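I've put the structures underneath this note.
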Structure I
Amino acid sequence: MTSSSLAVFGRAPSRAGLFLDFDGVLADIAPEPDAAVMRDGVDALLVALSARLGRVAVISGRPVAYLDAMVPAAVDVVGLYGLEWRRRGVHHTLHAAEVYRDTVAEMVADAEARFGPDVVEPKGLSLTVHYRRDDALAAPMRAWVIDQAERTGMEQRPAKRSFELHPPIARDKGTALVELAEDLDPVAYFGDDLGDLPAFDGLDQLARHGVATLRVAVDSPEVPPILRQRADLVVDGPAGAEALLREILAVAESAA
């Protein structure tokens, strides 16, 4: 079913790029923000892929600090949609985002006082409030996020059963992907949320320049329909994503 789509990874594996979201792709969706962990064996799979392909990277809305211990050092990490990154084991932060750190800390304190700390995810340079466990929180959280965005100039971003506030800086998964994919061909991205649509847009940009691209939607009951519609392949949850990654590895190894 996927062999024709994956054949491009056997032409020149050392020039191929593989980019992946974390939550809902490499990790099963967890009821609490800090409970998400990479699936067993996926770390070794990523190491094997990074040894065969030109670049493998995780591009996430999570902070690099959260992902650092789980994602092998051989794999690059982009956190907070491009506000920070880990390259060759070294952690970097976008200087323009640092001025918002105190503003975020103030909003975190206010959100925790209003909604409780269990549903607030502080990320240093951004924050997320979750209503996954209580739909009744959606309306008051939406109103609070709108108010905070107007008050501080922070930017709202769509997310799965949550609301996010980010510094108003033109960085997203798409800009991160395009930067990391320089001189790579083919390039694939695995995602499961609205925040992954910019990465699909980034693939569109690369495709206009002749790069072979592969958009993979990692399905679940919560995946937005637009992501499925734009995908070249749809796989069933993180287990399906892992299986497809193993197929890509087999194609790359066969080319050697």
Structure II
Amino acid sequence: MVDTLASHYGSEGIVERILDALAAAGFDLDALDPDALAGADEFHIGGRSGSQFVADALKVGPGDHVLDVGSGIGGTARFLHRTTGALVTGVDLTPEFIDAAERLTNRVGLSEGIDYRIGSATDLPFDGDSFDAVTMVHVGMNIDDKNSMFAEMARVARPGSTIVVYDVMLTGSGKGEITYPMPWSDTPRFSFPSQRADYEAAAMTAGLALTSAEDHRDLALRFFNEPPASPPPVTLGHLMGPEMPAMFGNAKAAVNAGLISPVILTFVTA
């Protein structure tokens, strides 16, 4: 069992595992397309489809500066920069993720448009009014203090900015309990999934106005129950290690039982 949240996510050799798998699949590591990384670096329900939903909700373009809170190894940041042209800054609590994000971003030639910082979602290392948009993808399940989480995102966003949260939320309708390990925690100690109403209340306290809410349960059911005909060359197992199959299986069971669902909430700052 891990004893810190960062140690749940952090492990040595992330980049080496990914690059070794790509080389074994015949990829040229000196001319690597960012899409080759997607199976490992889009660590959220729906993978690429989830990333596209977030990009569509942000409505950003060249000249905008986006903050990706809990950026992991940089998958969402790289996708947002490539598809929207916006500059992206990623921040994550896990040093191993930041190191991997920087190395992989450099490997695929995107370092000029993306940078990364180590930091906490409840104490962001940025000045106020620094970003034109903020997103957080599958991070809130690790954060007990949702009020501070939203207050920090609101603080660093400029007036009139969009804040998009794509998280796994409790549905309040399923029967049973979550079984661990889950992708976001191997123990209840670092697991704080909440219902949509709790997110909305915390956002309102931070002065944010909800503009849309989308429950993507159908996407989750397809993601967990309809595996691709051709598995990608790299997977979340290369990111999280040998426990990933158990994490995936428990998440699948929770989705199928109606305990959790991926929800995208879009807010605007005052």
Problem - Test item: FRET efficiency 1/(1 + (r/R0)^6) of positions 109 and 165 (r between Cβ atoms, R0 = 25 Å, to 0.05) calculated as 0.25, pick one of I, II - result: II
Handout entry: Read-out Cα extents along the principal axes in Å, computed value 50, 47, 34, structure in I, II
Key = II
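Where a number appears in this text, it was derived from the coordinates with a stated rule and is not lab data. Computed from a predicted structure; not experimentally measured. Cβ atoms are built from the backbone, for glycine too; each structure is taken alone.
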